[in-house]
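Below you'll find a set of structures to go through.
Each reported figure results from applying straightforward, stated rules to the coordinates on display, with no laboratory input. Because the structure is predicted, anything quoted here is derived from the model rather than measured. Cβ atoms are built from the backbone, for glycine too; each structure is taken alone.
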Structure 1
């Protein structure tokens with residue numbers, strides 16, 4: 001089931017603590033495994049709070065999380081940091097219309113360019129600009145500080161084990177839900 005916002009309890013923002021949430025779930029659904037629910041709910045809450053933190057960091061840089069995703073995809077593609085809009089859309093799990101809207105904003109902000117491919121005039125190429133790379137690098141610097149702080153209480157061995165366990169869980173979900181990499185709806 002995962003995390004469900006609540007309206008009471010001792011958690012942040014009036015949200016019930018994990019233990020309160022699990023107790024309520026068990027009251028209503030006796031077949032619940034509390035150990036599994038605690039793991040899933042903690043992962044869900046952690047993911048949500050990390051996304052908020054990353055959103056604040058990118059906003060401070062003058063970009064959105066959506067724009068960060070495009071910058072990241074272009075950087076991951078390797079030099080010369082160029083991709084077609086349809087490939088970007090597929091990678092980010094967006095519709096072509098949503099990708100076009102996102103690229104329009106980013107071109108206007110000087111983060112990327114969009115030009116016809118000289119070797120195939122039908123094809124359009126989106127390319128990372130120096131301003132976009134600078135924003136990506138600064139976001140990475142901010143994220144690294146946040147992530148190191150987040151994991152500061154874990155030893156190197158615990159970090160290794162946690163990374164391996166989470167990777168196994170991710171592989172299981174990817175195998176069971178191979179089409180779940182995108183979005184159910186566009187976020188723009």
Structure 2
């Protein structure tokens with residue numbers, strides 16, 4: 001089983017991001033992202049397998065040592081190879097350090113094959129549309145829609161969670177970051 005640890009936004013910011021993803025579906029362009037039934041997030045790490053009980057304990061310990069952080073989402077981007085459209089948070093040292101410390105905390109779990117989620121290779125992004133399985137034109141139309149409707153936003157990162165990468169995604173455990 002594959003797992004991920006995700007960083008979650010406050011309710012208001014999460015809703016704004018979800019609304020952008022929903023607009024792509026409402027325009028009948030692509031529904032794949034919504035079909036995953038995942039909430040807007042940044043993926044911090046991916047693992048090939050974990051001991052859930054041990055991982056949850058590590059995540060609880062990690063969360064106790066970290067506070068919520070400001071989230072400023074200032075741009076939109078895309079991965080052309082997977083035709084993924086996403087919102088990009090403005091990164092800072094605190095966020096990169098947060099991700100590095102999480103990886104150190106979870107070093108017992110196998111990250112082989114997930115190099116884009118490892119420290120110094122991480123591309124933080126909040127997926128809004130997954131169009132790889134759609135006609136080529138959908139990628140361009142969805143990109144145009146998101147580019148026209150996206151507005152910069154400020155909020156907070158308020159929780160971390162362990163999920164099973166299944167279809168749909170299954171939230172295993174979520175813990176709030178204090179502060």
Structure 3
């Protein structure tokens with residue numbers, strides 16, 4: 001399979017991310033708008049908030065709509081992934097990239113959705129330590145390593161893994177030799 005051939009095949013262009021930040025911003029806007037009404041009712045002058053703060057109800061409303069839209073988008077992503085795994089009878093060994101191409105989702109996004117579904121107890125899977133393929137139906141118990149330090153969110157190059165008995169990306173203790181982490185599928 002040529003990567004260029006499938007470069008624009010992804011149907012899901014929106015992101016899969018937590019909506020908690022969106023709701024937090026909406027609540028702040030809502031709080032300031034309500035506070036401005038309180039200042040207006042009791043004739044309190046604080047940076048002129050009583051004269052303009054109630055207008056913040058409008059962006060708060062649209063930010064809440066954006067948060068609910070993100071929740072719905074995440075729900076759709078989870079349904080698509082659950083259906084793809086159900087078509088495989090929740091078992092078997094597959095390349096993550098093939099599942100991603102089949103459902104039209106980027107592999108990184110698919111991995112995040114799978115991780116959420118596994119953390120919620122909806123799916124069981126692990127990764128083959130030798131090939132990096134996903135093994136559906138095989139549960140894995142996360143065993144944290146004591147010497148693990150979480151990596152930065154943005155990295156220019158892969159982290160060194162020589163001489164470490166744990167995954168440098170997720171902290172799972174590696175008990176057998178292999179090229180991939182059985183918990184997160186990272187290349188070691």
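The figures follow:
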read-out: Test item: FRET efficiency 1/(1 + (r/R0)^6) of positions 113 and 153 (r between Cβ atoms, R0 = 35 Å, to 0.05) calculated as 0.60, pick one of 1, 2, 3; value: 2
read-out: Structure (1, 2, 3) behind the derived value 19.3 of Kirkwood radius over Cα pairs in Å; value: 1
read-out: Structure with the greatest value (metric distance in nm of label points 7 Å out along Cα→Cβ at positions 25 and 57, set 1, 2, 3); value: 2
read-out: Of the structures 1, 2, 3, the one that -10500 was derived from, the read-out being helix-only ellipticity at 222 nm (-39500 (n - 2.57) for each DSSP H run of 4 or more, over all residues; to 500); value: 2
